[in-house]
Structure I
Amino acid sequence: MSQDTLVKRQFGHHARLALSPAEESKADAQAHAARTMWNCLHAWWQMMPKEKRTLANADAAIRQARQDIGFLAVLPAQAAQAVLKTYFRAWKNCWEGRADAPNFKGRFRSVMSVDVPQGRDLNMVRVHRRWDMANIPKVGRVRFRWTKDLPTGKRSNPENRITGARLVKDALGWHIAFRVQSLENKPEPHTGPEVGIDVGINVPIALSDGETHEHGEWLTAREKARLLHLEQRAAQRKRHRKPGERTSRRLHHTYDQIAGLRAKAKRRALDWQHKTTTAIARTYGTVVVEALTITNMLKSARGTVEEPGTNVAQKTGLNRCVSGEAWGRTVTLLTYKTARHGGTLHKVPAPGTSRRCSACGITTPGSRESQAVFVCRNPDCGWSGNADHNAARNVLHLYRTGLALVPAAGRAVVRRAKRVKPATAR
């Protein structure tokens, strides 16, 4: 097989771990040691002058810390080196403007995680059609849920291998995230049709060909009632806590129960997004979406003391609904899935797509009668239909007329294509 037809692909795979109480205790101890190592590095960084903040000096500092602080020895040496590299990478991202400066990691505010930098240390063995076993340094052989074929890393094809993993604990327990590298055939160009996508709240995903992808509530009625009860209980216990008093174990337990229900809802939403975006990437060759600035859309309407805002409660509820739909994550999933299937994803300017008539191309005031119905007020047109379908057709029309957004120097600019395709089937 020619090397020109192969492409190197790197992706992650998330699996659920089944740990015994003893193994879970060891994993917790390593996660707390990794967090403490991060905080020690942060304190060392703040104390050292700029000329001494080097990787070699930091490495010597963490080696000395592992000797002086006894419980840091539970963290494998390679995992400690991974904390060091992650900390220096965080500063590099800060200097390049991609993230904020690294900060102190609190016990209850940070995510518990441990890195396994070397994939060869895992020594995975398939034991059942649903379960596999992996070796975690200083924890032992642990089982994880087998839901996807992973490369074995045989000598016949060394490019297909697991380069490392990361243990992560959330509200539903411990999970393992594998870093996988594989050599695959370059996908053929997708010959499917073009489609425009409009995202919303009542209709999460509307396509320009008339199809919609909807979902129900992420929690059942019983789970929602349980969540409301737990939130009321937490508010009551927090109200009776005196200023400066430590949070009780009962309140922490209530917070854990709330986090568990919210994590379950997030897991269901992510599953729906993965299935929906995979179906779209397999069906369509060109996917066009709006370039939405979601951070600006989520700004509060509270205002200031001198100029208080209006409809603050309504805007807060809208912001909560927009955040729950996770439109940015949908675009991220579509980006790499369309590329993997040989398709392309394009972004077009968002202003005006919901107010323009997709039949006559004229924007008239009052055409958007309601959230779901669009009626063109142009006397020569009078087209009516679903408002989300109309917006999706406008999104596709912008792409067909040659408007596309391309990143340039950290911002998006409009590019007009040289060849304009006929837009007869808008």
Structure II
Amino acid sequence: MSQSVRVLAAQCCFDIIDNGLSMSEALPRAQAKLSNDLDKALLQEICFGVMRYLPQLEAATSQLMVKPLVKQLRPLQFLLYVGIYQLKFMRIPDHAAISETVEAARALKGQSLTKLINAVLRNVQRHPGIFDFNDAVDAVRFNHPGWLIKQLQQAYPEQWQDILLANQHKAPLWLRVNANVISAADYSAALTAEDIEHQQPIAAMPTAIVLKQAQDVSQLPGYDLGWFSVQDAAAQYAATLLDVKNNHLILDACCAPGGKTCHIAELAPGAKITALDKEPKRLTRVHENLARLNLKATVIAADAAQPDTWWQGQQFDRILLDVPCSATGVIRRHPDIRWLRKNNDIPTLVALQQQILQHCWPLLAPGGRLLYATCSVLPAENQQQISDFLAQHPDARLEPIQHQPDSTTIGWQILPNEQQLDGFYYALLVKDSKD
């Protein structure tokens, strides 16, 4: 791994934590400065790792420094985290991790700090007990912000530790086979022919395939032919729960990047699908996915909470509301979420979700289905949101979901790593046909 990878990793982590950029913004920008695919992959591994272990990396350095580096020296503080992460979690030889990290400091205008950085890294190497956090406060022990730990403890008194530990692991790579083009059995055979180990572990979802090892999806069989899409199996339930038919008028109200839109179109190629998203830039991915899979939908840049600006007046048979949320169910896939999301974001998100629900409900035809979905594990965005909505709308009926373990609960909450899935929530609402 070249010195430039360490420099870019420190700058990328600095941009996320101090400047508030998301990983999806900062990492591609940094990777664009590299030409070697292996270096790009290593840069991603380091950045993801620092985000996963940030509190412990901070705690370790605080034991070895009088005070952290501040202001214009902040990128060098993150370079220390990059170096310590290599020593503790990567297979890079210690001498290489230390010497190259020290050299990287020069590129970050830290010539005067090379001795300090070298000393800190060598102390981490010599004293492994520095990284013993079994008795540390929960925020350090579990590498999550305190506010989120508290909310999980309240919501899941028996499972909160399992959720936090699951978030420390990499998410698996799931595929959704496009059954219009190739059967799941035939695609499984194509993977086997290429010696790509995989499983189809969910009986109710035969088109969901999980790979034993993540890899470049563009190199998998049939990528250019539209044989599959990349989509976590938890998200794959959305289109099936809607029970879409070819004669349906369907709204996907918060559609980007288009995975669920495409799945709906695969299941009901004759349906009329309107795919909506507030952010025009995000719709580029929707168009690309539809084109690759040779599927059709009417794609509109508009706000689901303002139907007067886009709705044509005909009620929909099916509505999917995959609403903006805290994304606390997909932290293992996006480890920066735990630091970018703040406690005071939740009430704002709950209000936005409620607004979208309230404005889209009149667009649903009597007897139609509306599927409310989030990738959150927080009850305020999920069960409580739907409970409040049902109390205000006597024409709304909650339909039990056959997959949920307890039919008396309000909707179906999937926790991170249940059956290797992302954390996800579904509530299926049916409009009274007498309305």
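Values quoted throughout were computed directly from the atomic coordinates according to the rules given, and no laboratory measurement underlies them. Remember, it's a predicted structure, so these values are computed and weren't measured experimentally. Cβ atoms are built from the backbone, for glycine too; each structure is taken alone.
Given structures I, II, which gives the highest value for mean count of other Cβ atoms within 10 Å over residues 259-266? Each step should come with its number before you reach the end.
On the way: I: 15.6; II: 25.4.
Largest calculated value belongs to II.
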Suppose you compute distance in nm of label points 7 Å out along Cα→Cβ at positions 203 and 371 for every structure in I, II: which one lands on 2.1? II
If log10 I(q)/I(0) by the Debye sum over Cα atoms at q = 0.12, 0.15 Å⁻¹, for residues 51-282 alone computes to -1.12, -1.37, which of I, II did it come from? I
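Suppose mean projected area of the Cα convex hull in nm² works out to 22.2; of I, II, which structure was it derived from? Walk me through the numbers before you get to the answer.
Working: I: 29.0; II: 22.2.
Only one of I, II returns 22.2 for mean projected area of the Cα convex hull in nm², namely II.
A value of 0.05 was derived for FRET efficiency 1/(1 + (r/R0)^6) of positions 91 and 323 (r between Cβ atoms, R0 = 25 Å, to 0.05); which structure in I, II was it taken from?
Details: I: 0.30; II: 0.05.
Structure II accounts for this read-out.
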Value -0.87, -1.14, calculated as log10 I(q)/I(0) by the Debye sum over Cα atoms at q = 0.14, 0.20 Å⁻¹, for residues 235-354 alone, assigned to which of I, II: I
